Structure P
Amino acid sequence: MQQVNYSLVADIGGTNARFAMVADGASVAIEPRNLTCADYETIVDATLTYLDLVALGRPWQAAMSIASPVTGDALNMTNHSWSFSVSETRESLGLQHLKVLNDYTALALALPTLDDSRRIQVGGGAGLAGYPVAVLGPGTGLGVSGIVPAGDHWVPLETEGGHASYGPLDAREQMIIEIMRERLEHVSAESLVSGRGLSLIYEVITRLEQGEGTRLTPGEVTERALTLECPLAMETLSVFCNVFGTVAGNLALTLGARGGVYIGGGIIPRMIDFFMRSGFRERFEKHGRLTPYLRAIPTYIINTDYPALTGAIVALGQAYANVGVSSHASHPA
């Protein structure tokens, strides 16, 4: 029997680390597992635990997408404590080749594989072939990326757009952001559209309404809103969706994303019914003279498991050798 060689792919956020293996020549990942980042001291510890769990032997190469700017060998995750060297991690794992790229760059590379069975359209519009496609999504942070057509493949964007500044669109948002500024040096889109943002918006709204802010986890805020037991939590979710709509519309205008805008991250899939009824799409379109332009652009919720792992597989291809940061063994085995 011919020996099967495997590559490792990973999607590592501020909360969860998702791993899978892919056989050489294959395009579909197998043996996916989800580990909790906080359970492991280092990225190497988490990776070795996964490899022991699946027991397929050691991979010869890997592509890891992480929720962090990827600008050099030394990396510090934005919303988690892991810091690591790409080259040292490769050596510790015994890999011939290790590529590390931003998690939303990986997610962007997966977008061309998503058909109607793996996405849910929000509102109207139809994507146009040959135009850029955008992706963004709230989780522990707010990821932002996109892909631009270039001949027979797509060029992914490596961005930190979630940290762009956000400006309020109505009086209520203005009040919320003014209070946020007491604590935050910079109120970015991520300050509002993320798990942390859900908690912070709720704390500010309870302060406005009750004189003292109440701090809840993102999950607690969402549960109270979806069970209709707390009007202030329901308002929090509404503000969250409205701001997200404006941020998504801004991204569509910036990229000229007439191919469509995709929504990833772990938060929206847990509240799809609420989200579909929210002001997201109205705020996405509401951009003055450019409202007709945005009304024609479709928005989709990504509705499939582990899409960034698919993007990590794509990133191992030679066409994407310059994406992210790579380390190679000097003398491959």
Structure Q
Amino acid sequence: MKVLIVNQSEVAQLLPMRECIEAMAEALGATARGEVVLPLRQVTILPDNLGALASMPAFAQGLGGIGVKVITVFPGNHGSAFDSHQGAVLFFDAEHGCLRAIVDASEVTAIRTAAVSAVATRLLAREDAGDLAILGSGVQARTHLEAMLLVRTIRRVRVWSPTAEHRDAFARRESRRLGVEVEPVASAQSTVAGADLICTVTGARQPVLWGKWLAAGAHVNAVGSSLRTSRELDTDAVVRARLYVDRRESALHEAGDFLIPKAEGAVGDDHILGELGDVLLGTRRGRESPEEITLFKSLGLAVEDLAAVRLIYEAARARELGTWVELGGGRHEAD
């Protein structure tokens, strides 16, 4: 049986951000309707917090598929030649359980994570939001800038990274690539001053964004932290905001940005107002006034990877990209 192998550069060709945004909205809606089997991810933490190995399975009948993403997460790779998230997504058909594709997970994660933040921004940010602040200058900063440009009219872009060389290089590169002026800024506080759209995409374990810095009416996409023991936002930022998540169960188990303020007694479980899918379906309200602060805490869901890889698989077949290999799975009859 032939299996499709799709490498990192091919993923970038086969998964346009605009199409991915719509696919993520559909996947989140299906999750909210109870049409997806989505166990919590299993995470193995390596000694000395060097990194982690994560396994993320999902089944979605509407996508005709079963998927699992297996990745390593090494925050220390930020600023190096290696992505912080590396691995593969395996796509199986739901009819016979046959393996159909093995797809590079780094680029899938980069694109689909930003696409989900775009869905959140479309649902929760003010319509006139256009002053964008990005905390972080790695892969997710790149894809988030691209995604934000697709869902809001961006009039200003500022970026901060603790390493001046990294933020300056990001600003030069992305200004050329996307045709927008990106301003490198020396401090996180100055980067977010007056911003009405903020994306935190760092590898930080301690807060880089403080509630007292947030302007009225701001929307925050908090993306970088996916462990219960680390966070990018301080407690005040979470308390001040109307909080939405990709999945409540995941947030209650994994989101340090929420769990640390909860452990401090600053918020309870009811501070999570809903999932993005709930807002999409109209069963939960999103932003209710121009002045309030909204916060989307992103953890990443396996159904997002499954939806993205289904798009990639169909596009690869249509465009004859990728590599087909023999990889078993057939029944061997006795002679």
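The numbers here are math on the coordinates, done by the rules we state, and not lab data. A quick note: this is a predicted structure, and the numbers were derived from the prediction, not measured. Cβ atoms are built from the backbone, for glycine too; each structure is taken alone.
Side notes on the structure shown:
- Look at distance in nm of label points 7 Å out along Cα→Cβ at positions 90 and 250 for each of P, Q: the largest one is in P.
- Ranking P, Q by distance in nm of label points 7 Å out along Cα→Cβ at positions 18 and 218, the structure that comes out highest: Q
- Structures P, Q were shown, and mean count of other Cβ atoms within 10 Å over residues 210-217 at 15.9 was computed from Q.
- With mean projected area of the Cα convex hull in nm², for residues 178-233 alone derived as 3.7, matching label from P, Q: P
- Source structure of the calculated read-out (semi-axes √(5λ) of the Cα gyration tensor in Å, 33, 22, 19) within P, Q: Q.
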